[in-house]
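No lab work stands behind these numbers, since they all come straight from the coordinates. The shown structure was predicted, so the numbers you read here are calculated from the model rather than taken from an experiment. Cβ atoms are built from the backbone, for glycine too; each structure is taken alone.
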Structure P
Amino acid sequence: MELEEAIRDRRTHKVFASEPVEPELLNELFELARWAPNHHLTNPWRFRVLGPQSLAALKLAAGPEAARKLDRAPTLVAVSQVRAEDPVQDEEDLCAVSCAAYIVLLAAHSRGLVGYWRTPAIMREDAGRAACGIPAEERALGLLYLGGPRQPARAPEREPVSAFVTHLA
């Protein structure tokens, strides 16, 4: 798959096949994510693949209504950032982790998987962070939902470039 095709064709999918993503394939995705740009090569990203016990703990912490949305994909990955004491470095690291998370989604798409990035409220609470093994010195960025496709997703309309780009003199 060509890069431009992957960027244009990747979609948010919320309907997945039931098989989890193989650990070897997940490791391929994480290997690519480590190439995300990050100032001073801090490697601030952390990925935690949730197993049955951690998912059950997260669902319990989230409550019954929110727990249903945690069952959408066969594979959930918690994404977090190691916090930096310097506020400028911390902001740069946040951006780097966001890039790394998107690389995972894009690389998954290029391998025939589907997914999306979700930031449920429980990930900002101590109980949710604990269920995912995220320590206090890390910032939770959310969950990546990954799996095989069960149905196609339609491309949404996008604004033209002129709506968000300004060329300055």
Structure Q
Amino acid sequence: MKTVIILGSSNSSGHTKLLTDSIIRKANHPIDVINLNDYQINYFDYEHKNKNDDFLKIINKIVHDYDTFLFATPVYWYAMSGIMKVFFDRLTDIITIKKDLGKKLRGKNMAVATSSTGDHLNELFWLPFSKTAYYLGMDFLGGVHTLQNKKDDEDIEKILKLLNIPNLIESELLK
């Protein structure tokens, strides 16, 4: 099962990036990263004037190359980051102008890892992710919230368990 982390943070070297680096380092499984900051993704528009930006190229790669998507986002004002929200809004393109691509998401897996300075999320935070997964026919595996000021391997282990990826410690014990 191929996994990709879709990193959506305004700070490409911030805490959420450090979180994704830790996940990759601890996983005994190759995980790729797509940093949304490396691409030009415009806001959704009803006339699809933005169809020549990078969104369709990215989503095409994700759909064809991966089975599990981990969306990594900081929490800004009790919600996903702006760049992640734009990415989610653009999923409308694959249920309108690229329906064949959207249908290929059925049966794939979605999970979320977040990072912020406070432990203030409730179950409603995960709603846009879980409902999007449901709407697209994906399996929502859940989410793990991490605290930026708390470096905790338990959080990484929770994320890897959520993704059904053994961590390096477990892999060594199995030998």
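Key figures for this structure:
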quantity	calculated
Which of P, Q yields 14.6, 42 [Rg and Dmax of the Cα atoms in Å, for residues 30-77 alone, calculated]	P
When distance in nm of label points 7 Å out along Cα→Cβ at positions 126 and 142 is computed for each of P, Q, the largest belongs to	P
Comparison of P, Q - label where FRET efficiency 1/(1 + (r/R0)^6) of positions 102 and 118 (r between Cβ atoms, R0 = 25 Å, to 0.05) is highest	P
Structure (P, Q) behind the derived value 2.6 of distance in nm of label points 7 Å out along Cα→Cβ at positions 38 and 62	P
Top of P, Q by FRET efficiency 1/(1 + (r/R0)^6) of positions 54 and 86 (r between Cβ atoms, R0 = 35 Å, to 0.05), largest first	Q
Comparison of P, Q by distance in nm of label points 7 Å out along Cα→Cβ at positions 14 and 110 - largest value held by	P
When mean count of other Cβ atoms within 10 Å over residues 22-29 is computed for each of P, Q, the largest belongs to	Q
With relative contact order in percent (Cα under 8 Å, 6 or more apart) derived as 26, matching label from P, Q	Q
